[in-house]
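So, here's a batch of structures to check.
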Structure P
């Protein structure tokens, strides 16, 4: 399995690691700071720095998949397809050669990750401002969107003002855990209709916004900023009626 360092510290930008496998799904490390696509959040990009200083550009990060289609505990770092093919065939490409057992430094594109963190935390603020179930989510470095299961109209200016108020409040964000039993006793903590938090380990990761004044608490495996003030200016750029029962809210960075 891959130790996912980003779960406990989203601000880690790099780590040393050992290559444990090179597969058609990507390069697998024993530990990583790279977040894999999941929960609506895009996978990280960055580089793997080899012992000789050469670099392998990582264009995406995904969870490993077993033959039956289920996810594994491995995290796969994807280089360009041509380079991955050469590594699988143990060919040296552009002076780069990588093998199982090699030590590397895994370094994320921090500027891109931080944009993802800012947007992801903002989507949790939206869940407070629009207390409806979510039936779709996408978080990219350039925009984010949430699809709410609802029929009422939403006001773009009012939501933008609400986000600005919560950002200005400088609310702390904390990573925590609850047990499967605690979640069963309070199923309303799950805001998503389509994605359920992973079970089986006995502990479910949560993200809490606010302390005495609780703004949001829900299971989440994504990366977040430590305080809402860090989000900066985010605006609602569009509200769409996607279906009779779905309203889409699209977010962008403000000036």
Structure Q
């Protein structure tokens, strides 16, 4: 691939805009399909799993769409930054699948998820400090009753905080670019699941074990409703270890 010349401002703007379209359109397709599937196509089957049957106001959805578009643009800027770092040999991203053993592929994904989850837990708690909250996190919490669009609805400063960790990770953690793309897909799907307002994770013995450790819609909905609980991103263990999990979950 051709290296990006960051002095060619026009080319950088075009590439950023193209990546923004890819990110934002992908987000709209994933979130729109998810909402249609569980609120219309499978509504009868999942009706009892919908966390709030109150209709969402168009005003909220329009604002979420607005902030989501800005977030998509910021994510695109950081995506271009990662590409720039990689093209100049400043990341640990590798292309040859044989560079590391195949068993390392899932390890690199899990390690990245753990690092990102740890980083976000503590940043999230920091953003809930009264002196910080209104500058970083208030926009996201205006959606008390969340929707699929809430997944990207952040103040720009919060989006920057969320995005900055990935370039830092790929600079030090070896990742095949397929693993990196898979990570980005997990991020989008996880955010959609957690904000869609319908619990899709299974119940039963194994489902309860899964939900005990992996964050789903119910867990994150409690955060939006109760505010001072459930700060994790993917997993529940930091909330359990730090005593910040909602009593509704910690008692299970």
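We did not get these values from a lab; they are worked out from the coordinates using the rules stated. All figures in this text were calculated on a predicted structure; none of them were measured in a lab. Cβ atoms are built from the backbone, for glycine too; each structure is taken alone.
The table below lists the values:
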item	result
Origin of the value -5500, where helix-only ellipticity at 222 nm (-39500 (n - 2.57) for each DSSP H run of 4 or more, over all residues; to 500) was derived from one of P, Q	P
Top of P, Q by relative contact order in percent (Cα under 8 Å, 6 or more apart), largest first	Q
Among P, Q, structure where log10 I(q)/I(0) by the Debye sum over Cα atoms at q = 0.10, 0.13, 0.15, 0.21 Å⁻¹, for residues 55-190 alone as derived comes to -0.39, -0.63, -0.80, -1.27	Q
With distance in nm of label points 7 Å out along Cα→Cβ at positions 151 and 167 derived as 2.5, matching label from P, Q	Q
Test item: mean count of other Cβ atoms within 10 Å over residues 103-110 calculated as 13.9, pick one of P, Q	Q
